[in-house]
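What follows is calculated from the coordinates using simple rules that are stated; it is not laboratory data. Small disclaimer: the values here were computed from a predicted structure and weren't measured. Cβ atoms are built from the backbone, for glycine too; each structure is taken alone.
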Structure 1
Amino acid sequence: MKTKNAFQIDSLDRKILSILTKNARAPFLEVARACNISGAAIHQRVQRLMRLGIISGSQFNVDPRKLGYKTCAFVGIFLDNAALFNNVSEKLLKISEITQCHYITGQWAMFVEVRTRDNEHLRVVLADKIQAIKGVSRTETFISLDVLIDRQMPVLEED
């Protein structure tokens, strides 16, 4: 069954996205040569994709381990009451060691990624910061031993 795109993008847009998701720093002229069109046309296409919100900028990825954050953990957060979600999420936003926070289905209300220097630092973040938030009833923590897959979402061809 063919699904409709939420946005009107064509095969050229998909090719541009495929190139840029592999290397966001690729010069537009290099992308233009790969797509067999002008650099100006690539610039216009990229600007349009940004206006549509399909591309939301570019970033440099910093390796947390090289900055001394050797422990990566995932924490499932149980709330006393679902009505406390907004208050808890505002408090979590202020904890710099939390790099992602997801509002999820299942047994937890929230699932966060935490980066710390070591396990002792993780204990401090859990006990003194996350579990100290009013409304958090308990947490369940999983320490990541290694990252096996870390990639951009692939840009698929239309069916």
Structure 2
Amino acid sequence: MKSPLVCAIVAMDEGRLIGREGALPWHVPEDLKRFRDLTSGHIVVMGRKTWESLPPKVRPLPGRLNIVVSRNPVALALPDGVLSASSPAEAIAKAAAVATEGQRVWIIGGAEVYREAIPLCSEVFLTVVKGRFSGDAWLAPFEDSFYLSDEASGEACSFRRYTRRSC
């Protein structure tokens, strides 16, 4: 079986902000629905802080294999069925080892995981939330290695799909 497609999914404001104190600085239902629709049935990779920011009722994210990245994965107290890894690359390798045909690996945050994992991604699904918010985590630029392959406008945001440029 070939390796699964690795994609990032991320929401940012018009100033590239993605988080505030471990949470999203906004509540945009159409973005949350898109996230759920795209990632359900697939594998999600997230950092420890992102894992801890999930509400207990959806941790682990239902209908998805969850893999949590931590510099010290042994110290994580994860429920059965949730995997751990010491880097995004290790998480992607673990995901590839268990992925079924057609399953994607979704990188879902946070900032450090995106910085390390987006260079390993084939596609980036970006939501741009209208406006500028205050916070403490930003998305590093990645667009130079990708081209905009699809775009749609929503009520409170726009949805962009970037595909990696071929060499």
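Can you tell which of 1, 2 yields -8500 when helix-only ellipticity at 222 nm (-39500 (n - 2.57) for each DSSP H run of 4 or more, over all residues; to 500) is derived from it?
Details: 1: -8500; 2: -6000.
Source structure: 1.
Using mean count of other Cβ atoms within 10 Å over residues 86-93 for the comparison, can you identify which of 1, 2 gives the largest number?
Top value of mean count of other Cβ atoms within 10 Å over residues 86-93 goes to structure 2.
Comparing mean count of other Cβ atoms within 10 Å over residues 38-45 across 1, 2, which is largest?
On the way: 1: 15.6; 2: 19.6.
The maximum falls on structure 2.
Out of 1, 2, which structure matches 18.8 when Kirkwood radius over Cα pairs in Å is calculated? Spell out each step's value before the answer.
Details: 1: 18.8; 2: 16.1.
It must be structure 1, since only it matches.
Given a value of 4.6 for distance in nm of label points 7 Å out along Cα→Cβ at positions 14 and 78, calculated from one of 1, 2, which structure does it belong to?
Numbers: 1: 4.6; 2: 3.9.
Source structure for this number: 1.
On relative contact order in percent (Cα under 8 Å, 6 or more apart), which of the structures labelled 1, 2 is highest?
On the way: 1: 27; 2: 34.
With respect to relative contact order in percent (Cα under 8 Å, 6 or more apart), the highest-scoring structure among 1, 2 is 2.
Work out the source of 18.6 here, i.e. which of 1, 2 gives that when mean count of other Cβ atoms within 10 Å over residues 70-77 is computed. Write down the numbers at each step before the final one.
On the way: 1: 18.6; 2: 11.0.
Label of the source structure: 1.
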